[in-house]
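S.K.: Structures follow.
Nothing in this text is a laboratory measurement; each read-out follows from the coordinates by a stated rule. Since the structure is predicted, the reported quantities are computational estimates derived from the model, not experimental observations. Cβ atoms are built from the backbone, for glycine too; each structure is taken alone.
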Structure P
Amino acid sequence: MNKLELVDAVAREAEMTKTAAGAAVDAALAAIAGALAKGEEVRLAGFGAFSVSERAATTGRNPSTGAEIQIPASRNARFKASATLKASLNGK
């Protein structure tokens, strides 16, 4: 499912126009991204939790030359599914 299909599904389920559903989806995604940018965790009951993880700087190797390269530290988004979502995926 891509974003356009998600907007269609939200419009159908909530009985709203595609324009309004698109704005709602965009607002929800922006709120999640904004909270993650601040380092906050976003928990959606029955769905899961989005959080930020820190990845330390490391030294790697260029596979073609073998030269050492520095890989900088970074922050990444993580998602952990709730027990309810896991159970629905596994038919329980």
Structure Q
Amino acid sequence: MKDSKANFQLIDVREPHEFDICNLDGELIPQAEIPHNVDKIAKDKQVVIHCRSGARSGNMVKWLEANHGFTNLYNLKGGILAWAKEIDTSMPTY
């Protein structure tokens, strides 16, 4: 999606200190702040949510779908760890 310049929103639900180590240039909205920032999440285009391993972001996708009716959310499988292993091996991990 990034390579094709697709119109999508990328949300990182990790904590600021994790984002400082490595990031995918997404919008940082830590998991605990998602309920207070639902209005910042697009409903009119694809939204990819990610965390370190995929667990937190998966939970956020389920929560947003169940509580706010989102139908356009995707969890980055394996999180930023999988990205660093499979896509950008120069990315630092933690």
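S.K.: Output the label of whichever structure in P, Q has the greatest value of distance in nm of label points 7 Å out along Cα→Cβ at positions 7 and 71.
M.R.: Details: P: 3.6; Q: 1.9.
If we compare distance in nm of label points 7 Å out along Cα→Cβ at positions 7 and 71 over P, Q, the biggest value is for P.
S.K.: Mean count of other Cβ atoms within 10 Å over residues 63-70 computed as 13.5: which structure among P, Q? Could you put the intermediate results ahead of the total?
M.R.: Working: P: 8.0; Q: 13.5.
Considering all the candidates, the number was obtained from Q.
S.K.: If helix-only ellipticity at 222 nm (-39500 (n - 2.57) for each DSSP H run of 4 or more, over all residues; to 500) is computed to be -13500, which of P, Q is the source?
M.R.: Numbers: P: -13500; Q: -8500.
So the calculation was done on P.
S.K.: While we're looking at this one, here's another question. If volume of the Cα convex hull per residue in Å³ is computed to be 170, which of P, Q is the source?
M.R.: For volume of the Cα convex hull per residue in Å³, the value 170 is produced by structure P.
S.K.: Say we calculate relative contact order in percent (Cα under 8 Å, 6 or more apart) for every structure; which of P, Q gives the highest result?
M.R.: Q
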